[in-house]
Structures are given as structure tokens and as C-alpha cells.
Structure 1
Amino acid sequence: MKVAIVGGGVIGLCVAHYLKRGGAEVVLLERGRVGGGCSEGNGGWVCPSISRPLPAPGLTLTSLRWLLRSDSPLYIKPAALPRLTGWLWAFRSHCNADSYAKGVAALAGLNAETDRLYRGLAADGVEFEQAEAGTILAHDDEAELEQVAGLLAKLGEDRVGTVDVLDREALAEAEPDLQGNLIGLHMRGDTHVRPESLCAGLAASLEACGVRIIAGVEVAGFARDGRRVRAVLPTRPALGPIEADVFVIAAGAEAAVLTATLGRKLPVQAGKGYSITVQNARARLSQPLHVAPAKIGFTPFRGALRMIGTMEFSGMNLRLDPRRIALLERAARRYLPGALDGTARVDWVGMRPVTPDGLPAIGRLPGLPNVWVATGHQMLGVTLAPSTGWALAQQILEGHSDIDLAPFDPERFG
């Protein structure tokens with residue numbers, strides 16, 4: 001079986017990895033640099049413990065109006081509202097306890113093999129930076145912390161690993177540079193990777209085993225024979241049509257544009273995320289840390305510290321809004337002084353793919369028997385990439401999967 005994958009981020013690379021392991025002939029197309037999209041500057045958290053859908057109970061029309069403020073952690077640009085109105089209404093319809101509970105359970109099921117699969121990538125010879133220090137969720141509100149602890153307890157230790165409650169003294173001892181007199185939860189089972197190294201390692205491994213990777217080429221469309229797609233049509237004429245038996249669209253926030261050329265609407269919007277990476281930062285952390293009051297995350301890498309956060313809906317673009325970077329800077333100065341002081345700095349913006357129910361779309365594209373999609377992973381792309389790739393490869397090659405993909409079926413969008 002020959003499979004053509006459109007999208008060279010962490011999702012597309014993992015799909016390619018497991019398809020190749022299963023015996024498929026694989027060609028992968030990426031419009032930019034492999035791993036250079038949303039995968040590049042994110043926090044790299046492998047965090048089954050806090051894998052949750054974005055729409056949550058309690059979102060009201062009042063809070064939606066608050067989201068129009070450019071200094072809010074979740075920002076909707078007013079100019080984008082006309083195009084987003086229907087999507088936002090669908091998003092709000094999932095902001096209830098029942099949808100949230102079902103979404104948490106579905107993501108927990110998709111994460112059941114995450115640890116095993118990441119260990120398997122390393123065993124397969126994929127080289128990448130990884131650390132198993134766990135993750136800390138820091139709070140300033142005891143009731144909020146207890147609510148999160150209760151949610152983790154419902155999922156069970158077999159799903160999220162051991163969770164320790166850290167009082168103010170324990171958290172200060174664990175992370176001396178952290179300010180704010182906070183309390184926290186330590187998820188021992190979480191890990192983190194340097195996402196750039198993961199994508200580079202996957203790409204190198206794929207090429208070494210014969211996968212053809214074509215970077216710097218956009219897709220103009222698809223050639224079809226009735227309901228079946230026959231070839232990808234790249235914008236570079238010299239490449240000619242790239243024929244295959246099966247096609248996988250794993251192009252992140254741009255997946256909806258590609259499915260539209262096939263006459264299928266996919267409600268995926270670009271939720272822009274920002275990060276600041278400082279080389280040799282003066283502040284030190286021993287593990288990833290999420291500061292709930294500021295909705296900002298910190299990830300320590302070898303020789304670097306990355307600050308991550310904010311969600312911005314402003315359409316399909318990579319414009320970097322300095323006001324969003326300023327939000328990260330203010331939070332960093334308050335909670336981790338010295339985080340911005342180092343030998344070099346990179347500010348980054350990327351487009352996360354977000355669906356209205358906050359769950360990824362993984363499965364066959366309705367009405368097209370040989371076209372599959374894998375997108376909509378919001379802020380969980382690195383966490384869910386191996387399980388997405390493994391499960392989708394099983395579906396394509398064997399007709400079934402060990403992971404229940406029904407909650408992620410693209411057909412749920414109609």
C-alpha cells in the first residue's frame with residue numbers, strides 16, 4: 001500500500017512512522033520545513049494527566065465578551081468575529097459538564113498508550129531530547145486545586161500516574177526560583193520532550209528507512225476518480241501528480257483548507273499560541289510548570305527555558321502580536337524572575353488546530369473512502385501524536401484499532 005501524507009508536523013511524522021513500520025510505502029509532503037509549524041515552538045509537554053478539551057463548563061456570553069480584550073489569555077480578534085461566529089456558537093454548545101466529562105474520558109482513552117509509545121519511539125532508534133521529571137500545576141486558590149485534584153482522582157492513577165499535593169513550603173523547596181507563594185500538584189507520570197528535536201529525530205529516522213519527504217511544496221489540489229482520490233497535485237510542476245492508494249491530511253490548522261478542496265468541510269480553526277525561548281536563562285526549573293493564575297507554562301530544556309501560553313483566534317496567519325508576547329513577559333517577571341535573562345532569545349507564534357468540541361479529528365473523511373484526516377489536537381499535539389499515529393496506521397492497514405477512535409470520527413461534524 002502506498003500512502004501520501006500531507007503535513008510534516010509531529011502528527012504527520014508519527015503517522016508516517018507507524019505506517020512505515022506496518023509495511024506501507026510512504027511519501028510525506030510539507031509546505032515549509034519539516035517540524036517548522038506549530039510543532040516547533042510549543043512546550044513539548046507529554047501530559048496525559050492534564051489532557052482536556054478546551055470548551056469547559058462555565059463559559060458565558062459575558063466571558064465571551066471579555067475574550068475580545070487583547071490582554072486576555074484567550075483573545076478573539078474582533079475583525080475575525082464574522083467568520084468565527086458559527087464556530088464559536090458550536091464551541092459554546094460544548095461548554096457543559098456532560099460534554100466536558102465525555103471529552104476528558106475520550107482523551108484519557110487516546111492517552112492510554114502514550115508512555116509505551118514514546119518509549120517505543122526511542123527503542124526504534126528515534127533520537128530526541130526527553131526528560132521524565134513530571135509536571136507541576138501551580139495554583140493560588142486551594143478550592144481550584146482541590147477541584148483539579150478531584151478530576152485527576154476520577155481518571156485514576158493508572159491513567160495519570162501518581163499525583164502529589166505540594167503545600168507552599170513543599171513547592172518552594174521543589175522550585176526555589178518560583179515566586180507567588182503558590183501551592184501545587186505534582187504529576188509524576190508526565191514527561192516532556194524538546195519538540196524540535198522530536199520532529200528532527202522522526203524525520204531522520206523516516207528518511208533512513210526509505211520514506212520520501214518532500215519539503216517546501218504546497219498542495220494545489222487533488223486528482224479524483226469518482227469518490228476516490230488518485231493523486232496529490234503539488235504546486236511544483238516538476239514533481240508531477242503524486243499518486244497513492246491512501247491519503248492522509250495531517251496539516252494542522254490548514255487541514256480545513258485542504259478538505260474544502262475535496263468538498264468536505266472540517267470545522268478546524270487556527271488558535272494561535274505564543275512562546276519565548278531563552279538560552280541559558282538565569283532562572284532555573286527542574287520540570288515543566290503551569291502557573292494557573294497567569295495561564296502560562298514554563299518548560300526547561302537542555303540549556304534553555306521556554307515560556308508558553310495564550311490562545312488567539314485571528315484567522316489563518318502567523319502575525320506575531322507584541323501584546324501577546326508582553327503577556328508572557330509580565331507573567332514571567334512576576335512568577336519566575338530571571339526567566340527572561342539569558343544569552344539569546346526567540347519569540348515565536350504558531351497556529352494550533354482547534355475543533356469546536358476540543359477533540360481531534362482522527363479518521364476517514366466522510367464520503368471519500370481512501371482519504372483520512374488527523375488534525376484538531378489543539379494544545380495536545382505532542383502528547384497525542386504517537387497514539388494518533390499508531391491508531392490511525394492500524395485503521396488504515398488493518399481496518400481496526402486497539403484504541404477507540406469513535407469519539408474522534410470526523411463524521412461527527414456532519
Structure 2
Amino acid sequence: MTILVFIGSLLGLMALGMPIAFALIGCGLAMMYHMGVTDPQIVIQNMWDGSNSFPLLAVPFFMLAGEFMNAGGMTRRIINMAMAWIGHIPGGLGYVAVAAAVIMASLSGSAVADTAALASVLVPMMRKAGYDVNRSCGLIACGGIIAPVIPPSIGMIIFGVAGGVSITKLFIAGIVPGILMGVAIMIAWRWSIKRDKIKIEPKRTMEVRWSETRKSLWALTLPLVIIGGLKIGFFTPTEAAVIAAVYSLVVGLFVYREIQYKELFHLFYRAAETTAIVMFLVAAAGVSAWLITTASIPQQVADLVQPFMDNKMLLMFVLMVMVFIIGTALDFTPTVLIMTPVLMPVVKQAGIDPVYFGVLFIINNAIGLVTPPVGTVLNVVCSIAKIPMSGAIKGVMPFMIAQTIVMLLLIVFPEIVMWPLHMMTR
């Protein structure tokens with residue numbers, strides 16, 4: 001009954017048009033009433049406890065780093081470098097989009113920001129070259145959702161805090177799956193453009209290639225600094241976020257000189273605005289998370305999946321199907337915040353490594369960013385390219401299927417996720 005109250009109140013409030021953060025608080029109040037708890041201080045206390053976490057300080061700094069990178073010219077230089085090396089291959093602009101998406105994912109960790117930056121530059125170029133615009137937008141959208149998987153991932157930070165999992169281990173474990181997601185959509189792109197008549201970009205000389213690479217070196221250095229520093233324990237993920245923000249600001253101001261001092265207030269304001277939305281969601285989810293635990297909902301879920309508890313692979317498949325369905329109706333952050341306290345006790349009870357589960361959980365939620373009807377990243381691409389959602393849904397399907405296959409392979413072969421982590425943490 002408690003599960004029905006939880007799900008019914010949350011979906012009911014969302015159906016009425018209430019913002020998700022307020023729906024989470026309302027869901028918590030409904031559960032309190034059902035449980036006979038009437039102390040309103042519980043709501044305030046758990047909202048405070050939910051957001052009062054040192055690792056969450058990484059969120060505003062990575063948001064700020066993303067703003068500085070886009071405004072400072074890092075994004076454009078990465079695209080230009082990819083164009084110089086692989087733009088001349090048949091279908092080259094698609095490969096450029098994926099390569100740039102993977103590199104940018106290692107800089108910002110925000111799917112929406114990366115997708116917007118890529119789409120604004122590449123969609124006009126792909127349209128002019130004769131590429132199918134719906135398919136191009138689908139590719140860019142699926143390239144953008146690699147950002148929550150490859151470190152530094154804001155989604156992994158939120159999951160790590162909510163689930164009590166090492167953020168550093170999540171970062172390291174996400175590298176190979178994120179790259180595999182990029183390879184998968186490149187293969188799907190190659191298959192899907194076989195019969196298209198498209199303009200092939202001219203091949204750049206080696207001099208031009210190395211020139212563009214040199215221009216992007218400052219951007220390419222940052223992920224090496226972050227991953228290297230985390231691996232040797234030189235700094236924490238929160239400190240890495242500060243380093244990323246300061247580094248990108250210095251490069252934008254004094255190296256590339258594309259950030260003007262008068263722009264700084266606007267960049268800080270946009271980062272603060274996005275951070276406020278995320279942190280209010282985190283705070284609101286703190287209420288539901290406490291009540292979920294108090295009402296023993298994780299145990300009830302464990303009872304429901306009890307027939308699968310002895311088979312880790314089958315249990316992971318069932319959990320991923322559950323998360324995928326929920327991800328079609330909820331956005332990335334609310335799904336992570338709501339489902340983490342529900343599923344983590346089940347995962348631990350079954351003996352599944354929390355880091356391994358976390359990586360697949362984040363991949364699943366990332367795919368949810370391009371699945372209708374919510375599809376936040378898909379909406380971003382549609383607004384930039386000025387195409388209907390129906391066209392984008394059709395265009396994204398081959399690439400979404402390819403990334404889903406990657407997730408299924410990781411369920412069957414968990415060592416793909418865990419082996420790099422074991423190698424890098426020795």
C-alpha cells in the first residue's frame with residue numbers, strides 16, 4: 001500500500017502540472033499522512049540534510065566550468081580539431097559530432113549544455129551538406145547523453161551522494177562505457193547513411209590538422225588533469241570541480257581571450273540558476289528519500305524482485321527495465337534522486353557491486369534523456385534545429401537502440417565496467 005501511495009501521489013501531482021521538486025515534497029507529505037506522521041519539521045529537516053553535503057559543492061563548479069568552456073571557445077576548438085582529422089570521411093560530420101561529444105563530455109559533464117553547444121554549430125553545417133536533419137539531430141542528441149557517463153559527470157556526483165558510493169570510483173568506471181556508447185552510435189551512423197547522397201568535406205593537410213590540434217591543447221589537457229589527479233588521490237571530485245572552473249576561466253580570459261570581463265556576471269548567473277534548480281530537486285528528494293527508508297519501501301521492492309535475487313544478471317536486467325520505463329516519464333535528476341534510495345538496498349542485498357550498478361543506472365537514465373515523452377535533450381535539439389519532435393524521435397531511434405545494446409552488453413559482461421576500475425585503483 002505504501003508503494004501505491006508513493007507512486008500515486010507523485011504521478012498524480014505531476015499530472016496536475018506541478019513542478020517535480022514540489023511534487024516530491026507533496027509526495028512526501030502524502031506518505032507522512034499515510035504513515036500517521038504529522039510533524040512538519042521533518043520536511044524542513046530532511047530538505048536541509050538532503051542538500052547539506054560537501055561533495056555536492058562539485059555541482060555548481062562543474063556547471064560554472066561548462067559555462068566558461070562554451071563562452072571561452074573550448075567547444076569550438078574541439079569541433080574544429082575533429083573536423084580537421086576526420087571531417088573528410090564519408091559521413092564525416094557525424095563522426096565529428098560523436099568525437100567532439102566524447103571529448104566535451106570529459107570537460108563539462110552536462111548533457112544539455114554539450115548538446116546545445118554541438119547542435120548550434122553542427123546542425124547548420126550538416127543541413128547545408130545534405131544530411132538528413134532528423135537523423136543528424138538524433139545523432140547529436142545521443143552524442144550529448146554521453147556526458148553523464150564519462151567523468152566529470154554531474155549525474156554520478158548526485159548518485160554517489162544519494163547512494164553513498166565513491167564518486168572517484170564511479171568516475172573511473174564510467175570511462176570505458178562512455179567510449180563504447182560513442183563507438184556504438186558511430187557504427188549506427190555508418191549503417192544509416194549508406195544510401196544518402198551527401199557532400200564530402202575536403203581533406204585537410206597535416207599542417208592544418210596539427211595547427212587545429214595545437215589550438216585545442218588547452219581544452220584537451222583538462223580531462224587528463226582531472227582523471228590523473230583523482231587517480232593518484234591528489235584531489236577529491238569537489239576539488240576537481242573547482243580546478244576545472246578556475247582552469248577554464250583562466251584559459252578563456254587569458255589564453256583564448258574570448259571571455260570578456262563584462263560577460264562574467266552573466267556566466268555566473270546562468271551557472272547559479274541551473275545549480276539552484278538541481279539543488280532544490282536534491283533538497284526536495286531528501287524528504288522522499290527519508291520517508292522511503294522509514295516506510296521500508298526498499299524492502300517491499302526487494303520482496304517483489306525476490307524471485308530474481310539469486311541471479312545477479314537477471315536481477316540487473318529487471319532493474320534496468322524498471323528504470324528505463326520510469327526514465328521515459330521523469331527527467332534525469334529526479335529519477336536518480338527518487339530511485340537511488342529505493343534500489344540501492346536491493347542491489348547491496350543481492351551482492352551487486354554498487355559502483356557497477358551506478359554506472360549502468362546512470363547510462364540508463366542518460367538514455368532516458370532522449371526517450372519520449374519527456375526527452376529533455378531531444379527537446380533541446382528540436383528547439384535549436386527548429387524541427388518537430390516527431391521527426392527527432394524517428395531520427396534518434398537507431399542511435400538510442402545502439403546505446404541500449406551497449407547497456408545490455410554491460411549487463412552480460414560486467415567485467416567491461418569493473419576491469420578498468422581494478423586496473424586504475426591498484
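Of note:
- For -24000 (helix-only ellipticity at 222 nm (-39500 (n - 2.57) for each DSSP H run of 4 or more, over all residues; to 500), calculated) the corresponding structure among 1, 2: 2
- Structures 1, 2 were compared on mean count of other Cβ atoms within 10 Å over residues 184-191, and the highest value belongs to 1.
- Looking at distance in nm of label points 7 Å out along Cα→Cβ at positions 160 and 240 for structures 1, 2, the greatest value goes to 1.
- Structure responsible for 33, 15, 12, with semi-axes √(5λ) of the Cα gyration tensor in Å, for residues 264-375 alone calculated and labels 1, 2 on offer: 1
- Source structure of the calculated read-out (mean projected area of the Cα convex hull in nm², 18.9) within 1, 2: 1.
Just so you know, all these numbers are worked out from the coordinates, no wet-lab data involved. A quick note: this is a predicted structure, and the numbers were derived from the prediction, not measured. Cβ atoms are built from the backbone, for glycine too; each structure is taken alone.
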